[in-house]
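Input: structures, listed below.
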Structure P
């Protein structure tokens, strides 16, 4: 994953983020990085809670819009990640701890353990984190917005 020159997609994401920051009156630096398969925007500044929102809903919505704008009318698409003040890394740590606790409980009891409802991005973090853990399988159940992940002893 080598860095590539900033693309039109990166320029569009930067413009979107600048407009959002201006509209909500938040002062933040935008750092964009791009590889062959991903475009990442990190926002750094004071009081970015407004951009993160409750349970990350706002930053997830911004990320979705950034993805849609970045590659509109284009065949080549990459993963787009928008983060603010390291929120995604902190949230991933919490999700991984919850996943470890659920996996331990599932192995101890021999029964599936349902985690709290979470969005698709968070479910993917947990699925990927537990993917290679021996004796455990994960699957999602329910309908949005109550869709949740289940950690269960593997059947194999």
Structure Q
């Protein structure tokens, strides 16, 4: 089966009734957890972005608290998992402010973690890559926000 392009899907969806669209959305939500999470974000969280960011920060704090610090191997695995979750939430939001806020929070949590990530090259590289992504995202924001976030970024470096 050949997968249709987004434009083809968009054209075809225009011809469906509201009940048929509802049935398609529900069917999509049954197949993958990510589809259900995205639908949940769009329906319940998108209207209050600050509440969404706060919820993600709480989840990240909890995940950092659960990291097995027995070896850097386990720390690295856990940090990558946390970063993967944050990136998923950033994709849901599609807002640069949310991206910067969550990545800055991630870097703060990583910086405050014990044992220090500076002793491991892989963790240091993850941290450095996130700083680069934060800089790129800040460059697209409004000047006032750029100034505020650049102050936070300076604290991280």
Task: When distance in nm of label points 7 Å out along Cα→Cβ at positions 17 and 113 is computed for each of P, Q, the largest belongs to - done: Q
Task: When mean count of other Cβ atoms within 10 Å over residues 9-16 is computed for each of P, Q, the largest belongs to - done: P
TODO: Can you spot which of P, Q the value 19.0, 58 was calculated from, given it is Rg and Dmax of the Cα atoms in Å?
DONE: Q
Task: Structure with the greatest value (metric FRET efficiency 1/(1 + (r/R0)^6) of positions 89 and 105 (r between Cβ atoms, R0 = 30 Å, to 0.05), set P, Q) - done: Q
- [ ] Taking 13.6 as the value of mean count of other Cβ atoms within 10 Å over residues 25-32 derived from one of the structures shown (P, Q), identify that structure.
- [x] P
Task: For helix-only ellipticity at 222 nm (-39500 (n - 2.57) for each DSSP H run of 4 or more, over all residues; to 500) computed as -14000, the structure of P, Q it came from - done: P
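Readers should treat all values here as calculations from the given coordinates under stated rules, not as data from a laboratory. The structure displayed is predicted, hence computed values, not measured ones. Cβ atoms are built from the backbone, for glycine too; each structure is taken alone.
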